[in-house]
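Derivation of every value follows stated rules applied to the coordinates shown; laboratory data play no part. What you see is a predicted model; the values in this text were computed from it and never measured. Cβ atoms are built from the backbone, for glycine too; each structure is taken alone.
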Structure P
Amino acid sequence: MISVLKKSLSLILALLASLLFWISGLKEDPPKADFYEPVYTDSYTLLDGLSRSQGVTTDGEYYYFSSNFFLIKTRLDAVTQVASNYLAIPPHLLAKGCKHIGGITYYDGKIYAPVEDSKVFENLYICVYDAKTLRFLFSKAVPLEYHENGIPWCAADPEKGLIYSAGRDHITSVNAYDAKTLEFVEKIDFEAPVHKVQGGEMYEGILYLSISRDDHAVFAINLETGAVRKAFARNLESSAEGEGMTILPGPKGTLFHVLDISSSQLVINFRHYDFDPSSIDW
């Protein structure tokens, strides 16, 4: 009897997932000449989607995904799960009202995750986790005066041993924190604002940021000169929400890997792009 119930539940979940994919597909916009199309897309529903709904990073061997409360680690197929932490926000931060993990980053065997009391923005932290097990290690509050509208993302600079982060809206600078202590180091200004930032990653000395609205673009920022360029716009349905991103040479020439929440809010997409950074006109 139990075996029959398990098979029935599996069938129902599979049918539900198929229905959600179909509903989401109905809202896809047609290709646009000035938008960049993914080489391929991985899509997730139900718990698989819930656990991949905010940020993503990589150490070159695994992907790490975040959601409001979760962290998971998968193989580079972005499916096979090898570690998880389904209560990644530690109790002392939950008690402060923290309820949102944003765009994460990897550095030196650790996952760095921005954690906030979303919509309130009075308790903003960077939390650090062991990348092997996803076990919480420690956290550090960030200065509120440097993070208007929260701390939705962070990105590691391995060459300098820094963690960059900022607020969300119309940002014209990033804050640099020492990766070992998370003490504030400096503010780095750039020439033009970037709005609705959800995730970021360093690649070959350039900071790339993904945004959640408008053309769901990925921006490139040269932190040495302050130059800001739109790397590429993404062809998503207008009411979809762009999320975090990571950069890693992958199958079929892909390099940029970016999350989004479908307009239906029922499907999470992980889109893989072959955009060439050398095509940016600095």
Structure Q
Amino acid sequence: MRKKSLLFITCICLALFAVAQNKSKDKAKVNWKKVNVLVYIKNGKGYVHENRAAGVAAIKQLGAQHGFSVAVSEDPADFTENNLKKYNLVVFNNTNNEVFDTDEQKVAFMRYVQAGGGFVGIHSATGTERQWPWFKRLIGASFLRHAKHQPFKEIIIDADHPSTSFLPKVWERDDECYFFKEYNPDIRVLIVHDLGPLDDKDKPTYYGGTSSPSVWCHEFDGGRQWYTSLGHDIATYATAAFQKHIMGGIIWVIGNNKPLDYSKARATSPADPLPY
């Protein structure tokens, strides 16, 4: 009996070691000098965040530090299959409302994701394309509203992620506390708002608790996605912790940097049936 227990424990240890080794190998496979990032800042009719330039500056700084290239656009005409093939990752930096002009642009973005293209969303990006079911599934939820700007606490519930692993268990923020609707049920929640002390008359909780999702990641329709609800203030983007938070999301989404495979792209319409 003891021998069986020892064998079982040994197998578990070896399995955990193999997972750790694979994670290290995946990270090592990324040649950042070959990574190209497109930062999209388009806003449709409605509120436009003044923090977009600060977000662009932060991502460009990360690119300079880590060796990847950064292009910036607010032109939806850049969403063509030929153009998107240049990029390993598309960042929606505080986009809001309708950001595409045509169905063809939406389909090009869908096909990019289905080919394995990565996506990162920052702050108001969940207020983007609120009537498009596919996009809401991609980003993980749709913006509902936010509490008034105030200090509040973020609780790290998954520290095994490059965007959270360096943070304290309770991350003190002074920001807009975002609430969401229409969650994609497959999201992996990384950070939650601590709603207990929050000054808000109607706190929508998550699964009946005293928290709601703030940061998450998942894999949807062929690609990887990461989203943070934080980042309303311009000054936030100049802080080392927030830059490291964004970079952690980029690292996870890039993964082992597999090339795009358009043989897996199948979209023909923004109204194509959802994968689930």
Quick one: distance in nm of label points 7 Å out along Cα→Cβ at positions 100 and 252 came out at 3.3 when computed from one of P, Q, so which one is it? P
Out of P, Q, which one gives -3500 for helix-only ellipticity at 222 nm (-39500 (n - 2.57) for each DSSP H run of 4 or more, over all residues; to 500) as computed from the coordinates? P
Label whose coordinates, when relative contact order in percent (Cα under 8 Å, 6 or more apart) is calculated, return 22 (choices P, Q): Q
If mean count of other Cβ atoms within 10 Å over residues 116-123 is calculated from each of P, Q, which structure is the one that comes out at 25.0? Q
Of the structures P, Q, the one that 20.0 was derived from, the read-out being mean count of other Cβ atoms within 10 Å over residues 68-75: P
When FRET efficiency 1/(1 + (r/R0)^6) of positions 124 and 236 (r between Cβ atoms, R0 = 25 Å, to 0.05) is compared over structures P, Q, which one is greatest? Q
P, Q: which one has Cα extents along the principal axes in Å, for residues 92-187 alone, as calculated, at 43, 30, 23? Q
